[in-house]
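Undergrad: Next up: the structures, one after another.
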Structure P
Amino acid sequence: MSRKSNNLNSHTITGSSTTNDNLNGTLAVGRSGFEAAERLFRNMVNNNDVKVVPQPDTIITGDEPSVVNVVSEFLRSQSAPDTAERADNVYKSKWKHIVLPLLATTNLGAPTSTGRYYWMLADLKKKDAILEFSEMPTFTMASPNSNGENFDTEDWMAKSSASYAYGVLDYKWICGSPATAV
């Protein structure tokens, strides 16, 4: 299979203008959203329009309490948490839950309402991603008599830097929802 960069939203089939979507609309976290995401996983194809079969094993959310609590109810309840019937909960222990506390932040790290209710199902066993270090971590200490020492506080100046990027190479392992409410 050829590798090309794809975003979370969709990918193009090779030799065609057809696209395949990885978003389940803006469905809220819950039974309808879970089933829509599982349906996307069931119908996934690669760049050559050949069916692939990733199996979601993880649900990823931000730290919005209402979303985290709904996911916890689905993953821990004996009975189906969204019905009055005593049906078995088919979601009990189905996935592990990862909470990303910075999911709903700006590029400067400030809180924002965008992303507050986002959630994703992922197959973390079959992900295809890389971590690239452009600059390995370095640490440089000031030398004596180099104006790196504060006489009053006895503090020394130091410099540390690193540069890295995490990139997803393949779209098949994640389906999500940019939900706007629970």
Structure Q
Amino acid sequence: MIILEGPDGSGKTATVDYLSKALQIEYVHHSGGPWIDLEDGEARLVAMLRRSFPALYDRFPALSEYVYGPILRNKNNVSLKDLIEWSSTFDRAILIYVRPSMEHIIGNAFKLETKKHKPPKLVQDVQNNIEFIVKRYDEAILRMSFAKHGMRIVHYNWEDVPLEVLKTCVESRLESMENLT
């Protein structure tokens, strides 16, 4: 399982589209967005775990809830401790944190209004809080990286590293994970 995460405007969609075609892996559009409640979030995570491997996801629901919940609902259904606990159950997953420079993220976030599938209020909330969102992602990813068990986390900045290099790294990681079984 490969999961791409990152702030709105970071380049997740372009990255997941490329990897899906290049690796010939099913892309499961899974907008992990914030949870309605804990039961909804747990159901989404369990569904991910039950899916056959390999698959590409565009969000990890627990991380999205941790980052976006406080902005969209003024509350958070996932603590940092919960997030790390949930990520530890995905020990065969690769999480690719798509994180270009702040300038690119901010520039792309202000292009979100052209995406018709996003409600205007959501777009405005994301645009107004983009620096908070990026900071929250950076903190969560750092903490998840130091967890004893769980996802293998890859930081990816498309400004510095071509997609072909990311593809080769993912192929190698998938191969090594297959050898563990």
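Laboratory data are not the source of any read-out in this text; all were calculated from the coordinates shown. Note that the coordinates shown come from a computational prediction; the quantities given were computed from them, not determined experimentally. Cβ atoms are built from the backbone, for glycine too; each structure is taken alone.
Undergrad: As an exercise: Rg/Rh (Cα atoms, Kirkwood Rh), calculated from one structure in P, Q, equals 1.14. Which structure is it?
TA: On the way: P: 1.14; Q: 0.94.
Going through each structure in turn, the value belongs to P.
Undergrad: Let me ask something else about it. Starting from the value 13.0: which structure in P, Q was mean count of other Cβ atoms within 10 Å over residues 95-102 calculated from? Each step should come with its number before you reach the end.
TA: Numbers: P: 13.0; Q: 20.5.
Of the options listed, only P reproduces it.
Undergrad: Here is a further query. Ranked by FRET efficiency 1/(1 + (r/R0)^6) of positions 55 and 71 (r between Cβ atoms, R0 = 25 Å, to 0.05), which of P, Q sits at the highest value? Please report the intermediate quantities before stating the final value.
TA: Numbers: P: 0.85; Q: 0.35.
Ranking P, Q on FRET efficiency 1/(1 + (r/R0)^6) of positions 55 and 71 (r between Cβ atoms, R0 = 25 Å, to 0.05), first place is P.
Undergrad: Consider the structures P, Q: one of them gives -16500 for helix-only ellipticity at 222 nm (-39500 (n - 2.57) for each DSSP H run of 4 or more, over all residues; to 500) as calculated from the coordinates. Say which.
TA: Working: P: -4000; Q: -16500.
Label of the originating structure: Q.
Undergrad: Work out FRET efficiency 1/(1 + (r/R0)^6) of positions 127 and 151 (r between Cβ atoms, R0 = 30 Å, to 0.05) for each of structures P, Q, then name the structure with the largest result. Mind dumping the intermediate values first?
TA: Numbers: P: 0.05; Q: 0.55.
Structure Q gives the largest value of FRET efficiency 1/(1 + (r/R0)^6) of positions 127 and 151 (r between Cβ atoms, R0 = 30 Å, to 0.05) among P, Q.
Undergrad: Please compute distance in nm of label points 7 Å out along Cα→Cβ at positions 47 and 143 for structures P, Q and give me the label with the greatest value. Please report the intermediate quantities before stating the final value.
TA: Details: P: 5.0; Q: 2.6.
Once distance in nm of label points 7 Å out along Cα→Cβ at positions 47 and 143 is worked out for each structure, P has the highest.
Undergrad: Quick one: distance in nm of label points 7 Å out along Cα→Cβ at positions 79 and 159 came out at 3.6 when computed from one of P, Q, so which one is it? Can you show the working numbers first?
TA: Numbers: P: 6.5; Q: 3.6.
Here the read-out was taken from Q.
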